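Asks: Given below, in the form of structure tokens, are the structures.
Derivation of every value follows stated rules applied to the coordinates shown; laboratory data play no part. These numbers were taken from a predicted model, which means no experiment stands behind them. Cβ atoms are built from the backbone, for glycine too; each structure is taken alone.
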Structure P
Amino acid sequence: MEYKNLFDKFNEGGKLLLPDAADAFDAVAWSEHPVFEGVELKHIITSEKTDGQFSFHLVRIAPNKKIGKHIHEKQLETHEVISGSGVCVNNGTKLFYEAGVISIFPIGVPHEVIAGEDGLYLFAKFMPALC
């Protein structure tokens, strides 16, 4: 199968390999973010399988939509940009997002993410788990 971009490869052909399981990403449903319009999440691995230690999520942000300013009081969060472009405001500093960028948000740091014209696609990882 030929993929348009790296995000499509993760979304349609990716898999989580563990010693006792292999979970295909395309078997995991997308869910709308409960607060931010135009943001969808695919929960790759959650606290249920990690005893609350961490969680990984594919994130799809529609063109010109955003994850508004917020803080995680208990989790360190990372973003790995897979495709698309946008801007992240991390503790008041504007960071430009494009494929290959990694950003880290320590516990309690305010941040927001705004997708560009082509949308934004990333892995978000939380320690301990977000859900």
Structure Q
Amino acid sequence: MRLLIWHVDHFAATPTERGRSRVADAEPPAVEVDDALVVFAQSEKADESDPEGVAERAAEAVERVARQLKVPIVVLHSFAHLFGELSSPEAARQILDTLEARLEARQLEARQTAFGWFNRLDLRAKGHPLSRQARQI
């Protein structure tokens, strides 16, 4: 799994068009938050062998950044554009759902953008040295 983590002043994702994925939200949610972490997450083929472990390690990594920056809100955005060999949409969805639950269990407010949809994104990123971080799980 690859994660690109942005600390933002503001983030909004509005679903615009259903993608080609077999797995997509029937009723895609819009998301809007202030002072949050936005995690662009890509699940990879290798993650399919241990989805629970991958979700746990990703939750640990995201939690560390959230605690370091004192940010209680995390938005997970499925993003299949970070290179590598993609997992199946079903595996990606499972991992993201598990990751969301693990973050909530750590007392972080976690949300997901519409899965399987194209979204119009409005992102206003902070400009400090830790405002953009990448992780490979």
Structure R
Amino acid sequence: MLKKHVFAILFVSWVFFITILSLFSFSGVDTSGVAIPYADKIVHFSFYLIFAILGCFFLRERTQGDITIGRAVLSILFTAIAYGIFIEVLQYTVTANRMAEFGDIIANTLGAIVGVSVIKWFFSKERPLKWKI
């Protein structure tokens, strides 16, 4: 039973994970020993890359491949971008210690674009995998 819904569980869990980490304050965490330039942008990029990949597999699983790959990619891309903007708005309005940044929206968007590009490449005509289940 769970095997049938593995991508649904993974995708919903990932969205929940992103939401919690985006709205939680890390002001008390000591990160002075780690100095990676633009580390937060790399994290945003990575989170939304995974969001897009899991989202496409989720749509494929839920529709049994009946939705075209192009439509799935566009749906997830717009969902990821809208969700990223929504989280930034929540950070600005709801949280006291988190800041909304336009750079985060750009990193989220680029991560989602790369994620759906990976899916399109993964199921391209040159690859042996088929989108239709």
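Asks: To which of P, Q, R does the computed value 13.6 (mean count of other Cβ atoms within 10 Å over residues 47-54) belong?
Replies: P
Asks: Taking semi-axes √(5λ) of the Cα gyration tensor in Å, for residues 15-54 alone from the coordinates of each of P, Q, R, which one would give 23, 14, 6?
Replies: The read-out comes from structure P.
Asks: I have -23500 for helix-only ellipticity at 222 nm (-39500 (n - 2.57) for each DSSP H run of 4 or more, over all residues; to 500), calculated from one of the structures P, Q, R. Which structure is it?
Replies: Answer by label: R.
Asks: Here mean projected area of the Cα convex hull in nm² was calculated and came to 7.4; which of the structures P, Q, R was it taken from?
Replies: This figure was derived from Q.
Asks: Starting from the value 35: which structure in P, Q, R was relative contact order in percent (Cα under 8 Å, 6 or more apart) calculated from?
Replies: R
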